[in-house]
Structure I
Amino acid sequence: MSSQLPSLMAPPAELLSPIHIPQHLLMGPGPTNVSERVAKACGNQIIGHMHKECFKIMDEIKAGLRYAFQTENSWTLAVSGPSHLGMEAVLVNLLEPGDKVLIGVNGLWGNRAMDLANRLGAKPIALRQELGKSFSLSKIERGLSKHRPKVLFLVHSESSTGVMQNLIGVGDLCRKYKVLLVVDAVASLVGVPFFMDDWKVDAVYTGTQKAIGAPPGICPVSFGRRAVKVIETRKTPIKSYMLDMNILTIQWGCHVNLPRIYHHTPAVNLLFALREALAEVVEEGLENLWKRHAQASARLRAGLLAMGMKLFVEDEKDRLLTVTTIVIPDGIEWRKVTQYVMDTYNMEISGGLGPSVGKVFRIGTLGVNATPEKVDLALQAFKEGLEFARLKARL
């Protein structure tokens, strides 16, 4: 046998020049731009994930997340992966084969939860509502009474349609029917009020790349005592090693009497960034953050209405304050609008997602971009984009 090595492939020419990252203003539903402080944190030199300095950062993240979620839960941490993984994390830990889960479906994310529950061998039951509307307490109670599920899954911030679900009273209903309440707060946390403990939410996850203002790729989750008990007393193994909270919470130091163990190697630079983003949340304060996001949303919607646009979510109380959905006018090719805005302003605004594709534009007011200046610029860019699309339609 010859000891001669085979010939090397040619190196890819596209990697022989430096990377160029354009400067885009992200006024879509997320990710949003990050502050200079957060961006700088990402560029720090790597440290070991089992070093005491990294553990200190993880502990500070846990404290920041408990503040953001408004919870005392010890099982409050972040999983390595996108917000989608947060959905999978709560469902894979709480559901066993054959378990019934009632899922509120009024957009893409409820449908995604249906898919994941099916993959886990659970029995998902859709509680459906038309696009652009939230669920009433009476409708939720009828579903709980009829189906008697183990888990109720609701999307607090349905970013595909711009709907916010009122959660006040839902936790009490779930306690009445002995059901766990699981909430998707990806596009809402720190942008609108959220009180995990007071609202009796049993498990929740959120996105770092939305109002929190950190890069994507790491997903905060929190489990209350009732959820922890369900996880610890499962009859079947959790169908994921990476998301097994019985182990992952030890690495995160969530157990007072257990020393940390190695579970996996997290993206430590994302931990740095999340720590700094949460520090900014703490420094500004939740009430100030909620006020700033509400003011940005109100300014955006007033500008849109002054332009003659129609908001997709008709009932004001159902409108998500971090992502606004606008009905696409007749005769407008929405892609021409979004492309014009990107080409002319280096700005992202978005079309619909999932069931709202072709129905809406989506403009986000998230994190550092929830300011009057950014809103006014987005309105100007959007107005010009519409005029451009109308002109093209006449040609």
Structure II
Amino acid sequence: MAFELPAISSDPDDVTDRILDALAENLDGWEAVEGAPEVALAEEIGREVATTNARASTALLTAVAGIGESVFGLTVRVATAATIPVTLTLTAEGATAPAGLSLVGTNAAGLTVAFTVAAAATAVGGTTVDVTATADTAGTDGNDVAAGTLTVATATATVVSAAATGTSTGGQDTETVDAYVARLADYLAHLRPGGVTPSDIAALARSVDGVHRALVIDLYDAETDETDAERTASAFLVAADGRPVSSSIAEATLAVLEDNREINFVLRVADPTYTPLDITYAAVAETNVATSTVQANIAAAVADYLDPADWGAVAATSGLDAALDEDRMWVETTTVSYFDLIRVAASADGVAALTAFTLNGGATSVELDGPAALPAPFADPPDGVTASTVTGTVS
């Protein structure tokens, strides 16, 4: 269950009203008159008490967080900088881009994001070289700079141009005390000796920095593909963007699970299974709406509906997971409904009608491959995964 602070009001008006109500209840015939000395005194006391209450609440949260870090070893998530893959075009084969090269792009919110290529990079076998640039400022603002041309901000005689080959990801804000205490409560609620359930294992996995969602399949061994393995469970992990977590995060998660597992219980961690989907359509645009706009809207609506970041996300209505954010819940959902997709596409802004629609070349629902089935992303798919596609014509 979620951590809840004691009901301590930090609203000055609320505290003052309670003081005045108490005076009226205990002094026969007394009524609050604006400007009266006792009312002015009550208002001042209300402000001071509200300030004290707010500080007490903050102190209590900080104390709980301190216990979580020092006693239970659950660390606060610190800010991390986003990274972006970049191809640099240099003046000639053998030319070197200088260390500390500064590149600038714009994220999806329209904010300017500066990146730095830390090490020098030399073009070998051609005039291009692939590098990774890191956002100068840690936090989520560095995410969602799309693939495309970046501005070279460093004066250099060797770098002709820079192009991002993927979207920037990995930026994370420092975790607030409120968010940490909520995560600590979720962690401790499942941290118990004895029986281990898939819900327990998923909660422990989510407590690891970088794991956004976890799906645990009981009796399944991800290493051997055995589906009736006694005292075995496999946790499938994804990051906030719906892609697999990094190998280092997977290793850290397995270590947490091993430290808390029941004796003789076998636990595995693995990547989900992604299935590429191919959607085609023909649509009619509403009057005075550009066909290109309608195409973009349909593509965005379909991609959002099939986003692996929240595919299978449902709100828990009971149990220890009931307080968890809906987008972090993951119930395996293997069917992509043909008719649901039609509804999504037809509801996109500017669509007057759909005249044709196919899903993987047919007019029926599609079953996703498993285990831990997810639709493949439409852009920047994980290594070895074919991207989903949506194409169509609008008249």
Structure III
Amino acid sequence: DLVYGENLDVITITETWLNDKIFDNEILPNGYNIIRKDRPGKKRGGGDIVITPEDVYECLCTLDQNKASGPDRIPATLLRHCASSISSSLSELFNKTLSIGKLPKEWKLSNITPIPKSGSSSNVTNYRPISLLSLVSKVLERCIYNRLIEHIGEKLHHLQFGFLKGKSTTSQLLQVLHDIGNNPDNKCQVDTLYLDFAKAFDKVNYELLLFKLKRFGISGNLLSWLRDYLSGRYQRVTVLGETSNPLPVLSGVPQGSILGPLLFLVYVNDLPDCVSSSSSLAMFADDSKCYQPIKCYEDAEVLQSDINAIDSWCKEWQMSLNHSKCGLLRITRNSQPIHYSYNVGGNLLKTINKQKDLGVIVSKDLKWSLNVQAVSNKANKMLGFVKRSCFHASDPK
């Protein structure tokens, strides 16, 4: 409103460390005026975002042209080719949605395409849902994400490795296996508890998420926009050209979105805080494991206490653990390990001999023969497919 509504010769918009104890005449030369909006007690902003045409153009040019279009059927190819012509108009539209804290309802609709997995095609659980949103709305999300990650990125827990630049499954595995690998050589066992959250992304409570966003310093128009972004969403299923009636989405971060993964990280960011300093927690989005060296029975009791704390956190924030998919991997080369019966919410944790951890098979003796065999089998299957496909091809020799 200040930019468009005032007839000023010079406008400077900046964030300062001013507080209500500092008067305007202490910082301004003669002939200048200042319009201030102080935030007592806060170190940084997070209330307002301005999206420039350059921001929009950059996001349009990075659209994947192979991605399918959403409910509005506007393809990525068209948006990329028209980027220079529409970036200014889209910038105005995006800033308008942010200033009023509203997202067009057409951008809240998603098409769900079921992709079959292994197993019977008549079993609905054997399908993986792919959510397709409007690509224009995803450009807006990308612009907001780029600003939002600058504000909250450094506040995200260092034990979180999912969906963050510079972190990956590889970096987490290297860290965890380094921690664990140092102990079996010293004849000390490490009890590793693999935790499986039941439909974690779908169970995020909107009001609780907004509460946590406030704790991250998000406020003002941006918080209002995020509230509207999360609410009033619909989805419909499309199969073989047929489309179902849309149904409301009552919880969870939007599937297939740009902001969804980041909002989920905000939601689970305080989970590591409930674990004691003697245990370690590693997270890749909702994929979590808690591990601790076990030198005596008391160490196992401390780990059980940490499991109880994680279970209590889940109840407080309306998440739940899938007890049947949680497991204990007792990593040791000791012939007489310490046996402790861990439980989650009163449900006994099963003991496992191996676990596929972020794509790598980890065994209880920390040897890699099982993983090497699995990789070899997969490579042989791919090689067999290539040979069958190239049966009539000429010999390259």
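Below are the figures for this structure:
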quantity: At a computed 5, 22, 29, 24, 13, 5, 1, 0 (P(r) over Cα pairs in 10 Å bins from 0, in percent), which of I, II, III; calculated: I
quantity: Comparison of I, II, III by relative contact order in percent (Cα under 8 Å, 6 or more apart) - largest value held by; calculated: I
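Values in this text are rule-based calculations from the coordinates and carry no lab data. Everything quoted here is computed from the prediction, not taken from an experiment.
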